[in-house]
Structures are given as C-alpha cells and as structure tokens.
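Participant: Got some structures for you, see below.
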Structure I
Amino acid sequence: MKYADYFENIPVLITDRCILRPFARNDMNSYFNILRDEQVQKYLGGGVPLFDKEPHITNWLNNINGRLLKSKKVFTWCVEDKESNKVIGRIDLGGFIKQSYAEIAYHFARDSWGKGIGTEVVGCVTDFGINKLLLHRIQGLVMVENLASQKILLKNGYLPEGVLKLYPFAKVFHDTAIWAFIEEENIKG
C-alpha cells in the first residue's frame, strides 16, 4: 500500500492484549469516564476537554473518523481491551510533515496503568508509523514530571532529545521533554 492509501479508513491494529480501532458512538461514555479522572488529566495540559454533549460528540466523531483522516492530519484510535471489550484509552499519530514525520500522543484509563499496556500500544503504533507509513521520525512530547510516559517511550526505542522550557503544552506552558524514534532508512529526499 502507498502512504495515502492508509488514510482511507482508520486501520485496525492488534496487539497481544488490545485492539486499536476507530472510535464509535457507543464508546463515548466509557471514554468520557477516562477523561473525568483527574489523575488522567494531570499530564494532558488541558488539551483533552470533556465534550460529553451534542453536537460536540457527533462533530468530534465526524472529524476524527472523516475530515481529519481524509486530509491526512491524524489517526485517532480507540484502545479496547481484548479480554473485557472495555475502552481503556486513546492513541493518536498525527501532525504529519512531508510524509516523513509525525507526533504520537496517548492516554489510558488509570486501572490499566502499570501493566505494560501503554508500552504495548505505543510499540504497535510506532511500528505502524515506521514500517507501514515509512516515517523517518516519530516524536512524543511529555511533561517532564510524567516519568511513566517517558518510560513507555524509552522502552519502545525513543531517545530523549532535551527539554523545552515553558513550552506550549496543550493549553498550558510547561517544561516538556521531547523524545524521538528515528528510522534513518526511511529518509525521503
């Protein structure tokens, strides 16, 4: 498949314990419950608002599964636990530049923390970006205090590149660690 072909529909990705798939309307209550958790919101910088009313839900679903995907801006996956069929998080790969670069962002329900699920899911999306989209660089921006997220990136081969002081992180200015996975073989001229 060519790069553009992947943006026809959000591809379903499968890990040992999770299914990454498009969000559907019946996922929204579970997803909102994740966003209502202050511990989940702590490191999101106010960038993931709780939009639990209409027409916001319909607009968001139409954007992530349609307009933003078709314009090749972002993949937004719902992370579902295979065993329980429960929505346990979200992962995005977007901000594409020259079919070579993207950013990864993710958050998970607190009851899935510390079980290796984040590492598994980030690894799957990184593999998709590098081996299917043939990206050269995927980077993740993480609040410096979010050591668990930085550990996830490290376990997946991302390397720290530094700290951006008082960087605009979602809706706040915050010291932000930048991590990157580089695949030199995918460099496009």
Structure II
Amino acid sequence: MAYQIVSGLHIGTAVSALVFGLCVLLVRKGTRLHKQLGYAYFFNMLGLNLSALSIYQLTGHFGPFHGAAAASLLTLIAGFIPAYLHLPRGRWLDFHYEFMNWSYVGLIAAGVSEAATRLPSAPFWPAVAASMFAVFLLGGILIARGRAKYTFEARASAVQNDEVLDLAAAFKRRNTACN
C-alpha cells in the first residue's frame, strides 16, 4: 500500500514537473508568472526526488537511480537558492540559469530512459545509458546556445573579489522585500 502511494506521488510529480518546467521555459523570464511556475516546478521536483529516494523495488537497495535522484536534488537546490536569495551578487542569475536548465534536462533524460527501457528488444542498462547520453548531449548544446541570449547581471555589474557571501544579510533582504 505504501509503495503504491509513493509510486503514485512519484509519477504524478514527474508529469507535473515536466509540464511546469516546459511552461517555465516558454514564458518571459523574470515575470510573476515565471516565478509562480518556477515554484510549482521546484516543489514538484522536490516531491519527485524525495519519492525516488524512497523507492527500492528495482534493486532492493540504494542504486544508480537513487544517485541520479540525489544529483537532481542538488542541481534543483543549486538553481533555486541563488534566485531566491539573489546570491552571489552579480552572478546569481548565471547560477540559476545553469542549474535549473540542467535540472530540467535531467528530468527529460530520466523520462526518455524510462521510455527506452520499455522497448521490447532494448536491453535495460544500454537503453538507459544511450538515451541519457543523447538527452544530456542535446541538452548541453541547447543550454550553451541559450546562454548567449540572456544578458546576465554578471556582465552588467562587476563583482568585487573580496565580497563575502553573507546568508544572514540575504535572508534579511529577502524578508524585507517580501513584506
């Protein structure tokens, strides 16, 4: 019963994250809609990764897919925190762009590899490896091409090398801006 609930949560959040992630990519950046869709993507990905870390049906122990879920969780958090706190100053948008895009590419790669393993004649591990490689290669090319479209804050304002990352001040700024 618990496995069915976790599996349902996993599939539901995966599909929702695919849809919300695509919407985030298609809307104008920096708008209220972009942020709202981004939050929906973030929380669906969070649910997806946490549910993935609790599914052990395939191998019975921590396996490669759990490692992929942990990596996905790291890219998700590494893309969310800079945008949420606007840190590091002058470079936060660079980090947000890179990590959130890679988060979505990883989600697509997981979905494509899942579909590839369902092909009748496909051997499991080669299907996973080949499909993930193809998606990550194409995703990397698209991310690199898209990087030139955006003028990031880092290019507009030079950051002093001696600036210290002050999380307490960032949270204070964030709370002040939200009130």
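Just so you know, all these numbers are worked out from the coordinates, no wet-lab data involved. Just so it is clear, the structure is predicted and the values come from calculations on it, not from any experiment. Cβ atoms are built from the backbone, for glycine too; each structure is taken alone.
Participant: Suppose helix-only ellipticity at 222 nm (-39500 (n - 2.57) for each DSSP H run of 4 or more, over all residues; to 500) works out to -5500; of I, II, which structure was it derived from?
Facilitator: Among I, II, the structure yielding -5500 for helix-only ellipticity at 222 nm (-39500 (n - 2.57) for each DSSP H run of 4 or more, over all residues; to 500) is I.
Participant: Same structure, new question: Assign the value 108, calculated as volume of the Cα convex hull per residue in Å³, for residues 14-109 alone, to the correct structure from I, II.
Facilitator: The structure behind it is I.
Participant: I, II: which one has Rg and Dmax of the Cα atoms in Å, as calculated, at 18.2, 58? Can you show the working numbers first?
Facilitator: Numbers: I: 15.9, 46; II: 18.2, 58.
The read-out was computed on structure II.
Participant: Moving to a separate point now. Taking 1.1 as the value of distance in nm of label points 7 Å out along Cα→Cβ at positions 22 and 142 derived from one of the structures shown (I, II), identify that structure.
Facilitator: II
Participant: Ranked by FRET efficiency 1/(1 + (r/R0)^6) of positions 46 and 78 (r between Cβ atoms, R0 = 25 Å, to 0.05), which of I, II sits at the highest value?
Facilitator: II
Participant: For FRET efficiency 1/(1 + (r/R0)^6) of positions 62 and 86 (r between Cβ atoms, R0 = 25 Å, to 0.05), the calculated result is 0.55, so let me know which of I, II that is. If you can, show how the numbers build up before the last one.
Facilitator: On the way: I: 0.55; II: 0.10.
Traced to structure I.
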